[in-house]
Structure I
Amino acid sequence: MLRRLQFLALAISLVVAAFSTGADFLFFLVYLGILVVGGAYVLTRFGMADLEAGYILDRPHAQVGDTLRATYTVRNTSRLPKPWLEVHNPTGLPVPLPGRALALGSRSERSWVARVPLTRRGPFRIEPMIIRTG
């Protein structure tokens, strides 16, 4: 919260200084700030739109010593590219399922396989996939 207040105070003081002095450089900084903040908003707003994701496990039950295979698929159905996506799948397994950071072009798909050795007995839950952007 304090960082937002500091940013807001800096932005207001920059706008006041630009209008009071009329300096071209200060107006350039104001326009640049508006462009950067607006672009970041648009990028994060449309970052998760038209995105499909899922994973498939090779088996619902396994024994100690087996290798669990998880096949991940992330699909972008939008015309806009996704420059940065972080895919993670939380789990209670002794060895966590690896995540991945990737970029997707417009109307493209990316799939990969993660292999995890099962080293302990017991019931383990694999949570839904988490995707972050922005």
Structure II
Amino acid sequence: MPVAEFAAPGPLRDRLVQLIRSGTKTGTSSLLGDYEAKGQTLPRLGECQALMDSTGRVVATLEITEVATMRLAEVPWEHVLAEGEGHRSVSQWREAHEVFWTATPPEACAEAPVRDLDDDTLVVLERFRLLQD
């Protein structure tokens, strides 16, 4: 079963895992370029993933219910809400994600190297549901 790891191990991952397990977080987003740089395939509808906490322990099973690729400028408010991280607008969500995607050291989050982002940057939006906790 593929593994779902949100951010690098540590406080941010712990917070995101808690949001998922509480049912608050039902969506996430990634840069398409990161999948391509790592040679990874996109998640598939119906795929199950093992949710990993900061200690490397599987704490839940997620089922992918939706996958879409779109321009960063087109991410809808509904997706921002599904991410469950408390952003109050799409622009606030975008700013926070751009900081994460460009400022977090690659070795800390397994992301591709720092890059320039713009409205046309392609992002992968995932929705999921908690199957087993």
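What follows is calculated from the coordinates using simple rules that are stated; it is not laboratory data. All figures in this text were calculated on a predicted structure; none of them were measured in a lab. Cβ atoms are built from the backbone, for glycine too; each structure is taken alone.
Assign the value 2.7, calculated as distance in nm of label points 7 Å out along Cα→Cβ at positions 9 and 121, to the correct structure from I, II.
Values: I: 6.2; II: 2.7.
Going label by label, the one that fits is II.
One of I, II was used to compute helix-only ellipticity at 222 nm (-39500 (n - 2.57) for each DSSP H run of 4 or more, over all residues; to 500), and the result was -11000. Which label is that? Write down the numbers at each step before the final one.
Working: I: -11000; II: -9000.
Derived from I, not from the others.
Quick check: 36 is what I get for relative contact order in percent (Cα under 8 Å, 6 or more apart), calculated from one of I, II. Which structure matches?
Numbers: I: 23; II: 36.
Matching structure: II.
I, II: which one has Rg and Dmax of the Cα atoms in Å, as calculated, at 13.9, 38? Numbers along the way, then the final one.
Details: I: 22.6, 73; II: 13.9, 38.
Traced to structure II.
Tell me which of I, II gives 0.45 when you compute FRET efficiency 1/(1 + (r/R0)^6) of positions 49 and 65 (r between Cβ atoms, R0 = 41 Å, to 0.05).
Numbers: I: 0.45; II: 1.00.
It traces back to I.
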